[in-house]
1. Who wins on relative contact order in percent (Cα under 8 Å, 6 or more apart) among 1, 2, i.e. which is largest?
2. If Rg/Rh (Cα atoms, Kirkwood Rh) comes out at 0.99 when worked out from the coordinates, which of 1, 2 was used?
3. Assign the value -17500, calculated as helix-only ellipticity at 222 nm (-39500 (n - 2.57) for each DSSP H run of 4 or more, over all residues; to 500), to the correct structure from 1, 2.
4. Can you rank 1, 2 by distance in nm of label points 7 Å out along Cα→Cβ at positions 20 and 84 and just name the one with the largest value?
5. With mean count of other Cβ atoms within 10 Å over residues 44-51 computed per structure, which member of 1, 2 shows the largest figure?
6. With mean count of other Cβ atoms within 10 Å over residues 28-35 computed per structure, which member of 1, 2 shows the largest figure?
Structure 1
């Protein structure tokens, strides 16, 4: 099995689904969250749009240290900005993955906050983690949308909103 081809196919499939969700994020609800401990919709959607860039980060670096590089989300104002950010992130990740070899996937990658190790992965595991995080946070976004009575696009087949029940 060619793991790079498999990852590229999964990356592409997840991107198609993610685009559908980001396109319908209601701008007028950017500051809404379902609970005080939940991310605001804008922050969640921005994080989802940035996640594909973790593929390129995994392949071009050996770690991310939050103590040295504070996270500053990209500013977005509307769905056009969200989708542009996503496409930039996706293109970056896809480009690096297309250039990678299976040997590249074996390298170590750390997520840390100073001395505290948050994740100790191979580069392959970091890429898989970013894909899992995309699906996880996209599902969160789906809950936000459902609670606000927005129709949910299908992810891995039709959604209940796509069906005529």
Structure 2
């Protein structure tokens, strides 16, 4: 099934008329930046029961995830009218429509993992060149962990980072 793409302005008008706006991003992304009134239902949790309303409008960050998951979104809509916001929340904000940003909320977990893994590989590589060749094992371990995470869907580094104090700050919008 093909899902129609709406401009942010069209989507805004439809939401004002009663359509349900559904954010398919992960909760950590939604906690940091969101469209007021959007229901956060991560893509991997979408179902007919998790999507209330007769008209559904889905959004992600840039529109890419929603476009790639069009079949999943249509299945979750279960015959109801459904649409995708062109450009996602970024397009919404670029169109001058209101976006809530929570200052002080931790950055998205995927970005935290990229920063931590990249830093470890960089430090290990530099240390192996400048101090001792044995440091290369740390870079290899991080690389193997990333491959495992990609294959299995389980990222140990994300679980460790999730326990860090900066990921447990309460925000006014939690």
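1. Details: 1: 29; 2: 22.
Once relative contact order in percent (Cα under 8 Å, 6 or more apart) is worked out for each structure, 1 has the highest.
2. Values: 1: 0.99; 2: 1.08.
Matching structure: 1.
3. Values: 1: -17500; 2: -13500.
The value was obtained from structure 1.
4. Working: 1: 2.6; 2: 2.0.
Structure 1 comes out on top.
5. Details: 1: 23.0; 2: 12.9.
Between 1, 2, the highest calculated value is found for 1.
6. On the way: 1: 12.4; 2: 20.1.
Going through 1, 2 one by one, mean count of other Cβ atoms within 10 Å over residues 28-35 is largest in 2.
All of the numbers you see were taken from the coordinates with simple rules; none came from a lab. Please read all numbers here as calculations on a predicted model, not as lab measurements. Cβ atoms are built from the backbone, for glycine too; each structure is taken alone.
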